[in-house]
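J.: Just below sit the structures, each encoded as structure tokens.
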Structure I
């Protein structure tokens, strides 16, 4: 195996517009024949790191450090040279998960078919489904949750706080707090920060406060109280947030409380 790295990354730092840090101090060498795996939860910076290697990040993103491809710094390449390198000497194969699904068939039937095949032939079977699921977005309850419940799969929801909206830190008509996810989320923030969602947030806060809890505790506690949810994927940037999330997951709502939350969050698209 060659001792000279094909790819050397030195102190790579990525900061998104609004001074939002995404990648800090990444360094590694990759030689011919070697494989490097990056592990982490959604939002930890894996895709940002990959995009930075080929300068594919959004305009205004600050990238510092060195990305040496056969000794040549990709970050310093002129546009013509960069175009010549992309997809020839250095490429990214995007996940494209939707390309593996039949878009005509419903997700519930896909789960049923996969479980049936695995059980019929003695293959290893699915044990869980990881989906976006929170008090603002309950769409998976239409088909995916019933299918999982019928075949013994658990649900592992991510974005339990709807990108921080259900933390209670955002207020209608007020400036977005600096450094928060939605402050630099662009179009996604526009979809979340709607008048209807703020009205729903007010109702949820009233429900939680009447029981001595915060809306964040309600958001995670409600998920943890669902029989089809095995665990909740909740990100954190500080130790105290981890502790906060753990405490929130200890709240188990009663059947009456779950029914009241259903009434508060019921929307036409869920029918």
Structure II
């Protein structure tokens, strides 16, 4: 089972090597890395070309774009794998087993036909590698129709079949909350499964897109409205979701381990 891993980059010289290396060390080696660079003026392209010179699975598919959503739209056209995902250039996989456990879940006899995406857990860290928070993801058992409260999904830990993208394209006007377009699309139209394992480290930087909370919230509200959904942050619904997918004990365990390092 081949993975297409998209990495959007823009002046990413400080952290891109760690991201790429976390992919190259995976025990599951059937993958391609598609990089969309947004006119970097530092050593990002030099770093990419160095990696690409020793591994043909690494390709630059775009050299300019109008933001990350546009970069993703461009990269998706080049995806040759059965499973698609994307990794921010400052994020990286939890360990060498991340792709292996996802592949195993997709291939399992009970899940092979009925699931179209797999989601795992993730850890927020600082640029210095300090753990900030643990996030246990949760997803619905059925396709969502009215309510949305699944905001514990990080796209770096989200893997989906390429065929699910046949009728999907990012609206590039959303620059900060664009991930929710894909998350909601998948939850409304397909069924997935959650893995009780950490798959990815999500780096928190002051100047990153997701740090612009006011604009992100405005865009999020618009995406919710466009999809005729109602957003709720009712904690009981989250707890019920954890119970339904067998993650409640895991959630409670890591809720009290915020300051513990890996």
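J.: Matching task: 13.0 is the computed value of mean count of other Cβ atoms within 10 Å over residues 83-90. Pick the structure from I, II.
T.: This value belongs to structure I.
J.: Here is a follow-up. Among I, II, considering only distance in nm of label points 7 Å out along Cα→Cβ at positions 75 and 107, which has the greatest calculated value?
T.: I
J.: Starting from the value 14.8: which structure in I, II was Kirkwood radius over Cα pairs in Å, for residues 179-250 alone calculated from? Working shown, then result.
T.: Numbers: I: 13.8; II: 14.8.
Value 14.8 for Kirkwood radius over Cα pairs in Å, for residues 179-250 alone corresponds to II out of I, II.
J.: Tell me which structure, out of I, II, gives 27, 21, 20 once semi-axes √(5λ) of the Cα gyration tensor in Å is calculated.
T.: For semi-axes √(5λ) of the Cα gyration tensor in Å, the value 27, 21, 20 is produced by structure II.
J.: So distance in nm of label points 7 Å out along Cα→Cβ at positions 139 and 243, computed for just one structure, reads 2.2; which one of I, II is that?
T.: Checking each candidate, the match is II.
J.: Okay, moving on. Please state which of the structures I, II yields -0.28, -0.49, -0.86 when log10 I(q)/I(0) by the Debye sum over Cα atoms at q = 0.10, 0.13, 0.17 Å⁻¹, for residues 131-226 alone is computed from it.
T.: Structure of origin is II.
J.: Next question. Can you say which of I, II returns 22 when relative contact order in percent (Cα under 8 Å, 6 or more apart) is computed?
T.: II
J.: Let me ask you something else. When distance in nm of label points 7 Å out along Cα→Cβ at positions 11 and 195 is compared over structures I, II, which one is greatest? Present the calculation step by step, with values, prior to reporting the outcome.
T.: Details: I: 5.1; II: 3.5.
Checked I, II; max of distance in nm of label points 7 Å out along Cα→Cβ at positions 11 and 195 sits with I.
J.: Sticking with this structure for a sec: Given 0.25 as the derived value for FRET efficiency 1/(1 + (r/R0)^6) of positions 3 and 115 (r between Cβ atoms, R0 = 41 Å, to 0.05), which of the supplied structures I, II does it correspond to? List each step's numbers first, then the result.
T.: Numbers: I: 0.25; II: 1.00.
Only structure I yields this read-out.
Every number here is computed from the coordinates shown, using simple stated rules; none is lab data. Everything numeric in this text was worked out from a predicted model, so none of it was measured. Cβ atoms are built from the backbone, for glycine too; each structure is taken alone.
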